[in-house]
Structure 1
């Protein structure tokens, strides 16, 4: 549909174009017709083009939708539904879960200023379920972006921490499998967002970067899973300590993308643990690579964390009935590969059907 309208617009311009010497007039007509086609597409709900589905600053295509608009409101989203049929046990219970319903709301005030927000509903309701657990409603991110130039922009608000693949791009069609990689849940505590501000941009040489200052973790909530439960998520945070994070991604070749990130911050929030001040310094580093060639896509990621004062934290968080062991160090990695088998099955070229495999290890 888009191609047909574009061809018609070009034909109308050329039919009415005078001889050489009227280039400015022709370009003006093309601009006018392009704008009319854009408005017509919005009224007719024509599907997004490939350009409109691009990722911006590591976000998923739906989360990036506002960046493709000229101005005004943008709405997107996704949902995840799971059904589980256990095997091997007579007393096993079938379960189903509307795990996530996500709404993206963006507004572009001008070419330079926009707001982008993700609102998440988990497990369909905030009432308790058969397991005695309740769902939740969260603002996954909400920020103002000041787009100054390609190389340098300013962002502030409730920010996704730019680490790994999935923390920023967690829309289900754009990572492999029904579940997110455990390494990107346990070591990189996806979905990880904190309040803060910083800069991002695209430098020459196909390099993208992000750097932010954010509120630190709350070590009082650390546990056997490491730092995950210490995320403050933008809700009435304690901001006695800060963290800094930086990320770089580079498109090394047409097929190969490389990247890495590092986080450093204190987490004690000026609280004593085990009767004394503790240097609860959190360090997280990761490196990743992605290959796309023909119908093949491969990913690899390695990550490591370290936590100062882990022994003192463990003693403070334990009691007479419960022993909590906060890990001093964690390491993990995974590799995965996927291949598009849709062409073998005569499925339309606009559709992908990926066979995939993942192997991961962490401790």
Structure 2
């Protein structure tokens, strides 16, 4: 079978032939991959900024946003059947006995850093024809979501952030009224996070680089958000333009923007960082004012990474909700589908919002 793999020592991306799996263990599931989403993490692996092959291997099979169909199951599999559509989780637990998070099945909270991530760090990914995974890492997706099932993984990032948000909101000794949110970055995760918040009846402002008349800006307006372009409003002008906001969801991976946005955070506000900065250089930030507000205004800044099975299941439910509330913008997130042969060029030259590599079914 074919797969798309990165060879870091050669700085080369190429399609390779691999031996197809033929058997499954008692609790394992074989999945025929239908679609794999492409994102900035894949491109960072290409640029050798992130990622590593499995131990002892010279290459890493890419792909962590996977959607497919179950074609075989082990005798002890209880929750899945042949023919089910599924999404696959990404992170696998470390083998350190003292890591309570991984031992509890919450490797998204791993304390050792010795976890593996399929298609990213130490484990082959899903940009191939067949994969075998334990049942625990395979999440069912309804047939009705067949056209957007590949969005489960990116949405799971926002879904986990939503879980964290709910946990923090429980500190309030009152029931919060309608909240206001600022979402930074109109990439796929930012747009999905904005949809999630609008579905929760939060008033959403999206702030991003794209022009106010861009496709992404129109998409935000179409599902009930407000779009503000960074070309029209500088970051330090944003609080005066939109007022104070109860929640900030960061999805740009730029530390200057992330910390600069805190000037717009309201008292008791919550800021969630989800992006990873690519640069290693210094960034000038006025930390005294940020720290003063965090203390005097009971603000919370939270980082969140990856997602566990529970967040993937929540993402599936939210996609069902999005299909009802705003089907057109949801389906509009996927702007291009290409074959495996076209994938290397797409990775090197990104375009559109969400690009997807498809496999013949």
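Every number here is computed from the coordinates shown, using simple stated rules; none is lab data. Model, not experiment: these values are computed from the prediction. Cβ atoms are built from the backbone, for glycine too; each structure is taken alone.
At a glance:
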{"item": "FRET efficiency 1/(1 + (r/R0)^6) of positions 174 and 310 (r between Cβ atoms, R0 = 25 Å, to 0.05) - highest-scoring structure of 1, 2", "result": "2"}
{"item": "At a computed 20.9 (mean count of other Cβ atoms within 10 Å over residues 270-277), which of 1, 2", "result": "2"}
{"item": "When Rg/Rh (Cα atoms, Kirkwood Rh), for residues 102-141 alone is computed for each of 1, 2, the largest belongs to", "result": "1"}
{"item": "For Cα extents along the principal axes in Å, for residues 150-221 alone computed as 35, 34, 16, the structure of 1, 2 it came from", "result": "1"}
{"item": "Structure from which 27.5 was derived, mean count of other Cβ atoms within 10 Å over residues 182-189, options 1, 2", "result": "2"}
{"item": "Answer label among 1, 2 for the case where distance in nm of label points 7 Å out along Cα→Cβ at positions 30 and 278, calculated from the coordinates, equals 6.5", "result": "1"}
{"item": "If helix-only ellipticity at 222 nm (-39500 (n - 2.57) for each DSSP H run of 4 or more, over all residues; to 500) is computed and equals -7500, the structure in 1, 2", "result": "2"}
{"item": "Origin of the value -0.29, -1.05, where log10 I(q)/I(0) by the Debye sum over Cα atoms at q = 0.06, 0.12 Å⁻¹ was derived from one of 1, 2", "result": "1"}
{"item": "At a computed 18 (relative contact order in percent (Cα under 8 Å, 6 or more apart)), which of 1, 2", "result": "2"}
